Structure P
Amino acid sequence: MAKSISCIIVDDETIAREVIASHISKLENITVAVECKNAIEAFNFISNNKVDLVFLDINMPEISGIAFAKSINKDIKVIFTTAYRDYAVEGFNLQAVDYLLKPIAFGRFLKSVNRYFELTTKQTEEKNDTSEDVDFIFVRSDRKMIKIDFDDIIYIESYSDYIKIHLSSNIIVTRETISAIEAKLPKSQFLRIHRSYIVRLSKIQSFNSETITLGRIALTISRSYKKEVLKLLENY
């Protein structure tokens, strides 16, 4: 468990949230970013902050856990927590990490967290094996697939459901989420500094605790990414 992860707890029952938070407090490298009483609170938080894992109740008012899980970025892992067995099949069909039945014992909880780390470690290794072997990607723009060399990318900027890829000589616009494009880029060459920005490490000319400078362009480092970004850059 070397990597520190940020999780949120989503449950309309106070006691249920307290149990999970208590279990998490016994573990290293995993922190509770926020506790939410419903899916709307959780969605608002995820929209503005980096989240790795969600402990998600299924049977909640207004928006169910199942509906919420379908709406969030697939890079965010989900562990369902519920008092009902009936939802198990649907939960696993959403590729949830695990499905915990209440009351949740610490031993069973720990097994679930270990499963999360095993899964993400495997996915990272597979991604590194493939992404480091190529030095370009193809994106769809103007009704055609365009090849973009990694060396030519300065930074990537998100605008809701499409992105701008800023190159040395022009800008490519494609309808894709920034998280989806991030998954295609080698971690050794690119860095997410904000929910709206990814920069190429070799293009960075200077930085401080608030901004990163790429030539004449200054991009803001968001609060949710700051600790990870500064740690990486200071040891780069």
Structure Q
Amino acid sequence: MQETSMYNVHSAGMDSVLATNKVLKNTYLLLGMTLAFSALCAGISMAIGLPHGAALILSLVGFGLLFVVHKMADTSKGLLAIFAFTGVLGASIGPMLNAYLAMPGGPALVMQALGGTAIVFFGLSAYALTTRKDFSYMAGFLTVGLLVAVVAMIANIFLAIPAVSLAISSAMVLIMSGLILFDTSRIIHGGETNYIRATVALYLDIYNLFVHLLYLLTALGGDD
């Protein structure tokens, strides 16, 4: 009887590990595909010279699509929703990228931001996957930090203080780095079992990390 019980526990543990590995595999596969699609949409947006007003509208559409993705994540329409979401967000940063590329040394700054984002993401993901540490304790801190940063961003739209913008972007880089650890840890420890929702979380971490890292590099380079 005891041996049967131990076997059942072992079997359940193996099933849990296999399920987690499947979620991880599907998440990273879908993440790579959505990032590539997002980059393609950003390139198209840049090529056609999408105006900033249209980019703002696309950002708002993307915000709405985020709710659609979460609602449809457990259905077959979830994949269509996530590609629509990431495509719209990719297109929305086209005008911003064109503005940065038009600056002196702009292309190098964009490449540095891309490289820095990749290094941070792969480095932190590898750390979380290798150590298998549980970073759930960071949830409260990250939530509060994100809320404060969002409120500060809204306030600075009216204040337009460069030093505040620099502080916000610095905080966002740290928060997104923490979220990469947190979101990866959630998948590893079974806190997130839906690979579409897991992909959205990591995509947003990478997206925001890139945007704010690009701003920081530009500001610290003296071109902002």
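No lab work stands behind these numbers, since they all come straight from the coordinates. Nothing here was measured: the structure is a model prediction, and the numbers come from that model. Cβ atoms are built from the backbone, for glycine too; each structure is taken alone.
Which structure, out of P, Q, was helix-only ellipticity at 222 nm (-39500 (n - 2.57) for each DSSP H run of 4 or more, over all residues; to 500) derived from, given a value of -9500? Answer for the origin of the read-out: P.
If you line up P, Q by distance in nm of label points 7 Å out along Cα→Cβ at positions 36 and 68, the top spot, with the largest value, goes to Q.
Using the calculated result 9.9 for mean count of other Cβ atoms within 10 Å over residues 156-163, pick out the matching structure from P, Q. This figure was derived from Q.
Rank structures P, Q by relative contact order in percent (Cα under 8 Å, 6 or more apart) and report only the one at the top, that is, the highest.
Largest one: structure Q.
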